[in-house]
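Please treat every number below as a calculation from the coordinates, not as lab data. For clarity, every value in this text was computed on a predicted model and none was experimentally measured. Cβ atoms are built from the backbone, for glycine too; each structure is taken alone.
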Structure 1
Amino acid sequence: MNYWEERYQKGETGWDAGSITTPIKEYIDQLTDKNLKILIPGAGNGYEFDYLIENGFQNVSVVDIAETPLNNIKIRKPEFASHLIHSDFFALDMTFDLILEQTFFCALPPELRPQYVEKMASLLNPKGKLAGLLFDFPLTSEGPPFGGSETEYLNRFTDKFTIKTLEKAHNSIKPRENKELFFIFEVK
């Protein structure tokens, strides 16, 4: 059993906010094109997926390496079971207009960060966006989550992405206050 599946099986899901977080919700609320092809990687219990579907976005996919959270989403949204991908993110071979990031980057071992950037760029259509939240606290070897900083993100993403927004999240949920950066990166 993989690390993440085991965490779900044991109920060790401290990262699970229980609902969509405010910064992601407010970002989705300003999207006008309901036909966007959207991916949520490492979505966990997929509250962002639910919110998107409930707000008229029908072309949304979730990929997770753990089966339990995908089953949890399937119970809530059985008619969208075909949108749930049980796979390693790095094995995906599709393209999207928008990828929503919420705790996935900082859950990966730091040595996978260069591959993450490459993979994200390859998954996005021209002018596609990677948007969401990245943690803003010192990188640690004890995780997940592993930290990161604005400087690291600028250094990592600038070759493949145009930095549209990278700023302290002003509307984080209480446990993550002052520990998140909201960002929008557009693939070059």
Structure 2
Amino acid sequence: MVLASANPKKVAELREILDHEIDLVPRPPEVPEVVEDADTFVGNARLKAAALLAATGIASVADDSGLEVDALDGAPGVWSARYAGEGATDEANVDKLLAALAERPDPADRRARFRCVVVLQRPDGSEVVADGTCEGHIAPAPRGAGGFGYDPVFVPDDADGRTFGELGAEEKHAISHRGHALAAFVAQLRDA
């Protein structure tokens, strides 16, 4: 199956998590970027999978993921990559998030979760959808150099107070939203 993501950091993480479970074909470079204008993670993942299926004729797998902060009514949500505007850097998105939460130092007021949805679309019209979440809270400042996006400020409940940015890749994958979604995805493929 062809992998729909054009984000090299996400592609590397998906490959690490799947670890030879599925033979993934890289996204062809000539396939244009997909406009992610759905208002749900599953909607955006479907847009990407459908675009790659149409462009290649090969079963296509896509994911969409993001951070949901309770005190911000679920923001940044599906706009996580564009929270500070189109083309925003990870640092700009994190800075905007921390500014929005500056008056909420108590971790109980900073509850959040990462959410991921994986969609496979096949040429026969069938589809597989799996999702995963990871509960935690937002740290007051970035910590750690690992991962990408909001990883340096997200403290998962199952990581002894460390951020995703402070965890090793294997530790992160075992508890992350993407790790959970991909495990559910592979299980569905095996059961089919």
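For the read-out distance in nm of label points 7 Å out along Cα→Cβ at positions 7 and 127, a value of 2.1 was computed from one structure; give its label from 1, 2.
2
To test your reading of the models, identify which of 1, 2 gives -7500 for helix-only ellipticity at 222 nm (-39500 (n - 2.57) for each DSSP H run of 4 or more, over all residues; to 500) when calculated.
It was calculated from structure 1.
Of the structures labelled 1, 2, one was used to calculate Cα extents along the principal axes in Å, for residues 23-62 alone, giving 25, 21, 15. Name it.
Considering all the candidates, the number was obtained from 1.
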